[in-house]
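Please go over the structures that come below.
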Structure I
């Protein structure tokens, strides 16, 4: 005979499925047996992914949810297992990715009395989730009410996870023993699952009208920062064309690659803002930002220091519910609206304003000069250079590919060296909390979505930190190409003041060389192929993308030389920008 928890849990799961949850990532355990039994039962509508490690499982789910655009659920047993989901919850909240955490728990009478594998899981993720609930224990005497409650909780969880801004939610599920009865019970039909439609933000008509009257004739910038699901490229490009404004596009914005109009896209901002003559001439009067703050710190610093600039942040959520996306505290107004709807409404309201050709030419011609110089300088170097790796990956990526950017140096090198392209290439990264943990698992989760080839560019410390994240690749027959930049430590710190301030202690405490001479055994442990790249790597990367399974292609560089080579390349770009400025009438 089915236990009371069976109908209750299946009602909850049924509403989750109706609300868009198709994938569930599961970590093994005993207390979550009612969930495991339901999810893996005959007739279950879910695709269930097993992972041995809850921390990696969380990032796997995050990569899968970002790639599919749908909420992904996770389940684990009680105790510290649930606590290991916290890093992924933090990242999902900040990068606005829909996850539903289903943590199994001991019943109330087992809490706070010294019972094994029992910790306080109520509100475990704190403010790092959009909504949390400690659900009741299944009870035969009130089963019908509980079934309806489970259906309602599942519907609310799915809708809240998707509602702008998307993010994680947490349902804590206490279970009493027995956790399962002998025999298999099919998933079966779920009676009357509940569906709730997520709230959507439309632009305020009076705000659009005010801006349409204010903006024409002003020199402005459209800034497109990181956005997990990508920004609406067509709508923003059309708005930029109507205004005649350059679009400064972060690589994680979705604006650098695709078939949309990219004639106003600026993809070399990191090089441009290092040229004093350019920033002196390129001061805007208005800035409209979509997405989070840019990856490029020099650009953010320059923009924050400009006086008399009207700064507008367009965000699909009120700051009180999703945080204030203004780390430099410079925004003059924050507009709660869907970015695509806002861009389209403003473009339509503008009509056909006059454009300042000299203003857009200043940006686009300087950008073109910087882009060409960066490419040529990188390819001319006779030694390994981390920036060149980005060019090689970009040339090897086919249409429909996804490039996952590791944090620290990889995402910054992608920002500097990944040029705008008309190919359908998606660039994603975990820039919410910007940690190095879980990057491998995120890429593996993206590969699990099955939406084209996935390539990960990652540093050695990030790779070692999440080596366990490779485990699902062999189990599920996934395809992943990893380009691993190995400079034996944390390369980004060599660019920071710590390098000069503490030379005697720097290497041990910031550079942190790991000293592992051969990473191949770790790759082979997970059934992958390992190779060290030398010279032009385009064909090797292209071949790896075309092979099934796991390939890790290692590029060995020197941390100290990497700093010098970046400065050398930036200086060559600066010279090219100065030459371009001389030919542009501002």
Structure II
């Protein structure tokens, strides 16, 4: 693992994270990490699912049983298994059970259409898919089973995981909520997979064996499967634990982010197992349920995306919720608007820090410190064992000129091995420099003297205005200072004279006109950054995890 030379990195003297920056993370398989956690924390709850608790011992035992069931079906080391699941306890058992059998897990979003799911099943070569009997999921999974090379479908009944009263409520909803599981040779019940004794041991090489194929969100093109090893993910989980100054104290994390997404996969699931905590797991994010769960379990931490924190602030129960147990909230997935941060901290009393990561970095690359100096508007400092570099925006074989923004590049134990079956895309994702390969993020950034990085924009989102480069996020940041503006996206639209003109799209929390906003904004930005319109909308497009989606907006507008 490459580490920075302090002589070359004077900002290390100012490193704010409360741990050794160059701390090593020895190779560790996720299966060993889970086994160690089960041994240490056996009867302690690992998951609180809507009030029903599942212990480390129970979920580790179920994972082992599932691994034996997979082996009985003939699945072997290196095969791919897909998870088409919301946040449910079976996700934990299936995820680690697949790895105990030597398989590579592939996460599929429950929001995928039949075509999207079929395409990624085919691309990954998944042999088996795990889902639940939800009316929103099972019919789609069955169609994909019939229309692809997928061999088996395993279905976990949701009712078996719920607390008794919620199980009764689900039964009363009937076909509106669940779909009968068909009796077919290629469709197996979850319980039947757990009746095969102990699994045969599988020898894993943490640094080379793949734990996860995690598909990119596709906001910049066709989704690609990032190849993440056991060491990539376990190191990232340990990096996240290492920066927490209150490790060893009560740890109850809100699990409202979807586990199929890399952010939650590391920062909720694997980080919690590495720390010995408990996940207050919600099937999906819904503001009222999240607030009530947070208060019921006395949550200590909550990762989320900015739109989640905004939704909680907008809910009437926010003012009646007791946040006294909550010590830290982590925002990722999209830039955190400063007014949102200030409002959340004022109303909840909990610190909200901004971090940064990519699918290709297993989830997290940097964050502002949980305690101590925070530099608002930055993505913080690199995690322990992680290096940042700025590359020339036009020629990634060179460093960015001193004092100028450059393309952010990353080295660290969490950086992916490449893209599944896409060697050309993988080669383009790395810059070959002295000291090894650097992952190119596509994000334009600056780094200050203390190592805090600030994302200026994405290279592909920059708007070319008469020879000038306009960073949309900088215009959005100004627009978000207007009290009535809740969300903002700025994109380039064709202009016969200047090539492109910036145009803003907003949602509002109170009455304001587009002309009023345009006049206010254009008086506060550079001449080349002035927008031709501010379009007020009821909603802006978002990705699966609630991240504002510039690509989606351009597609909606036919640009």
Test item: helix-only ellipticity at 222 nm (-39500 (n - 2.57) for each DSSP H run of 4 or more, over all residues; to 500) calculated as -8000, pick one of I, II
II
Read-out FRET efficiency 1/(1 + (r/R0)^6) of positions 237 and 509 (r between Cβ atoms, R0 = 30 Å, to 0.05), computed value 0.25, structure in I, II:
II
Winner on FRET efficiency 1/(1 + (r/R0)^6) of positions 61 and 285 (r between Cβ atoms, R0 = 30 Å, to 0.05) once structures I, II are ranked, highest first
II
Mean count of other Cβ atoms within 10 Å over residues 125-132: greatest across I, II for structure II
Highest-scoring label, criterion being Kirkwood radius over Cα pairs in Å, among I, II
I
If you work out distance in nm of label points 7 Å out along Cα→Cβ at positions 149 and 181 for I, II, which one comes out largest?
II
Out of I, II, which one gives 1.01 for Cα Rg over 2.2 N^0.38 Å, for residues 69-372 alone as computed from the coordinates?
II
For mean count of other Cβ atoms within 10 Å over residues 157-164 computed as 24.5, the structure of I, II it came from:
I
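All of the numbers you see were taken from the coordinates with simple rules; none came from a lab. Keep in mind the model is a prediction, meaning the values are calculated, not measured. Cβ atoms are built from the backbone, for glycine too; each structure is taken alone.
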